[in-house]
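Some structures are shown below for you to check.
The numbers here are math on the coordinates, done by the rules we state, and not lab data. Just so it is clear, the structure is predicted and the values come from calculations on it, not from any experiment. Cβ atoms are built from the backbone, for glycine too; each structure is taken alone.
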Structure I
């Protein structure tokens with residue numbers, strides 16, 4: 001599962017120099033500004049990463065008193081270097097030993113390492129130009145439509161990381177989907193392993209998500225092959241496919257009215273935040289709006305232009321005040337499109353709530369080589385953990 005194994009010794013003795021001297025080294029130096037030295041130990045071999053005079057330096061060996069020191073196995077480091085797993089997933093798996101400093105300090109190095117290893121820049125709103133082809137500022141709240149040509153839609157998606165496509169489905173199609181959503185929800189109970197539940201203040205359960213929803217309604221799966229949906233997924237600019245039997249398949253998301261606790265809302269995240277980047281990215285998700293969505297009812301929120309980048313650790317909502325945060329408020333029949341590694345959230349409704357959306361996702365065709373039927377990214381990440389455990393036990 002996951003990317004090919006990268007040998008830490010070979011990387012640090014050969015590949016590293018080219019990376020440091022090239023554009024990736026510039027990106028890594030920018031991301032490392034202000035960080036203290038990191039001592040990285042991989043199966044007994046040690047390297048010191050340090051930011052000095054505006055440049056990232058990496059030297060063999062360990063200094064005596066680093067800002068943070070961590071040791072890990074060769075499999076863990078290889079997964080980190082390929083973004084198959086991230087620091088947080090390695091920490092949760094118990095595969096990091098932090099001998100000095102803290103996990104908070106270590107996680108602040110992740111953007112710099114990802115830039116150095118993969119050429120992925122750290123997100124900086126000052127660097128992202130949210131402008132169109134003639135350098136005019138993009139109206140981030142504006143909708144597009146299927147009447148727009150593909151070149152315009154693709155350019156807009158590649159710049160902002162999301163689209164709000166108005167009026168894709170007819171009122172009749174929306175009504176049919178709404179009836180199906182109610183019917184499917186009525187068939188579900190807590191025993192179904194492909195459901196997520198939240199809790200009302202009185203302690204009663206309420207359904208908030210059905211994954212692999214086409215099990216109960218072929219219509220929901222058929223939409224993944226609808227020419228309109230395939231056209232929107234194709235705007236990503238790279239080959240993608242719908243996999244109904246893995247990665248949760250067609251997903252029916254519901255935010256019932258009233259206050260809820262539990263799995264109804266999702267905080268700010270990138271879909272490859274725990275790992276799986278080389279397997280699932282680039283990917284795109286389409287949200288077919290069965291009901292209206294708004295901040296009062298619940299809606300998708302995105303940080304425009306944040307895709308294709310690493311989000312610095314420790315960022316909270318207050319720190320995001322100056323970022324281009326967009327609440328994508330929609331009408332029934334609209335479709336949202338978002339690149340899966342754009343920073344996005346499904347926050348609690350500010351009002352009564354009440355939203356239903358069908359999500360369809362499209363991934364690189366090679367996904368099936370790494371993730372099997374009924375599995376998702378967390379299964380792949382867990383598989384890598386088991387590989388590491390087996391190696392340690394052999």
Structure II
């Protein structure tokens with residue numbers, strides 16, 4: 001396997017090159033610009049056979065992707081933050097049309113105020129648009145998960161976004177164990193479109209009122225229900241061929257853990273080191289790294305997490321529900337009918353790209369130990385590193 005030093009953006013661009021999609025339509029936005037910029041150079045250099053469509057906005061980019069997918073093409077793009085927000089209207093259209101489009105998404109704060117750094121507000125803001133959502137921890141995962149995304153999306157006929165943290169992953173260089181181009185093509189296989197405008201006459205985007213809208217939306221929901229086993233199946237195939245394991249989530253030292261920290265994205269690496277340090281001191285603590293936010297693997301999470309005394313959630317975005325961050329709210333719902341009810345506490349961190357470090361995560365974990373002793377959560381939703 002080729003070993004490369006790559007940033008997260010470069011890793012995703014290389015994965016796109018090896019996939020060699022039929023169409024990429026894109027409009028640049030920081031910090032995802034580099035992905036399509038690099039891919040455009042692959043097109044210019046004749047490294048891929050892709051039709052690269054330069055458009056006037058992200059809204060136009062996803063519109064072009066939907067059109068190309070409807071014509072039977074394998075389609076990819078990339079965006080971030082306000083770009084994803086500008087796509088928001090058509091994200092629902094892509095999912096409703098069951099278009100297997102892949103977005104290489106770089107998590108960046110949504111304005112206002114204007115900010116170009118990392119949090120998960122963009123992805124979380126689109127979590128009900130019908131797209132599969134998977135978070136990567138580092139550049140290696142960004143590469144591997146982009147390759148898996150094609151197979152997942154095309155099997156269940158739903159669009160998918162693979163998310164990386166802005167600048168922390170997108171612009172930081174790491175070792176990436178790449179696959180050979182031929183191995184990638186063998187793994188993803190040739191694209192077999194479910195339908196094509198050139199095969200038969202079909203209707204794209206019809207008016208669908210009281211008569212059949214409900215039924216068609218139910219079909220889309222059913223597809224999302226069926227996605228979790230496909231994510232696991234593709235992950236198992238990837239692991240058997242290439243030795244790197246993925247899935248819906250990673251459970252790290254959770255078997256006997258009294259406290260489990262739940263997080264997604266780059267913070268998981270820092271948290272893992274903290275857990276190792278605390279384990280050496282005899283503290284029974286573990287990490288659950290969430291890959292899949294959509295579909296939310298509530299049944300399997302319940303099986304793993306209901307054994308703990310305390311679930312400590314790290315949320316890198318907020319919900320205006322006033323009940324905590326998105327991951328916390330969904331976990332609390334998932335555990336509602338669990339045979340055992342662990343205590344839950346939510347920590348909002350890192351908004352606008354603010355760092356979270358080992359000392360802060362250690363402090364959160366030690367506070368969790370006190371919560372376990374008291375068997376009581378005084379403040380269910382708290383903030384880390386906030387001046388107030």
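From which structure (I, II) was Cα extents along the principal axes in Å calculated, if the value obtained is 68, 54, 40?
Working: I: 68, 54, 40; II: 66, 53, 44.
The value was obtained from structure I.
Say we calculate relative contact order in percent (Cα under 8 Å, 6 or more apart) for every structure; which of I, II gives the highest result? The partial results should precede the final answer.
Numbers: I: 19; II: 16.
Comparing I, II, the top value of relative contact order in percent (Cα under 8 Å, 6 or more apart) belongs to I.
Match the computed value 20 of percent of Cα pairs over 24 Å apart, for residues 17-120 alone to one of the structures I, II, and report its label. Can you show the working numbers first?
Details: I: 13; II: 20.
Structure of origin is II.
Identify which of structures I, II gives the largest calculated value of distance in nm of label points 7 Å out along Cα→Cβ at positions 153 and 337. Working shown, then result.
On the way: I: 0.5; II: 3.3.
Result for distance in nm of label points 7 Å out along Cα→Cβ at positions 153 and 337 over I, II: largest is II.
Determine which structure produced the value 12, 24, 30, 21, 11, 3 for P(r) over Cα pairs in 10 Å bins from 0, in percent, for residues 185-264 alone, calculated from the coordinates; the candidates are I, II. Can you show the working numbers first?
Numbers: I: 17, 40, 27, 14, 2; II: 12, 24, 30, 21, 11, 3.
Attributed to the structure labelled II.
Could you figure out which one of I, II the value -7500 for helix-only ellipticity at 222 nm (-39500 (n - 2.57) for each DSSP H run of 4 or more, over all residues; to 500) was computed from? Walk me through the intermediate numbers first.
Working: I: -7500; II: -13000.
Traced to structure I.
Please state which of the structures I, II yields 0.05 when FRET efficiency 1/(1 + (r/R0)^6) of positions 89 and 273 (r between Cβ atoms, R0 = 25 Å, to 0.05) is computed from it.
Numbers: I: 1.00; II: 0.05.
Derived from the structure labelled II.
Compute distance in nm of label points 7 Å out along Cα→Cβ at positions 25 and 217 for each of I, II and report the one that scores greatest.
Details: I: 5.6; II: 2.5.
With respect to distance in nm of label points 7 Å out along Cα→Cβ at positions 25 and 217, the highest-scoring structure among I, II is I.
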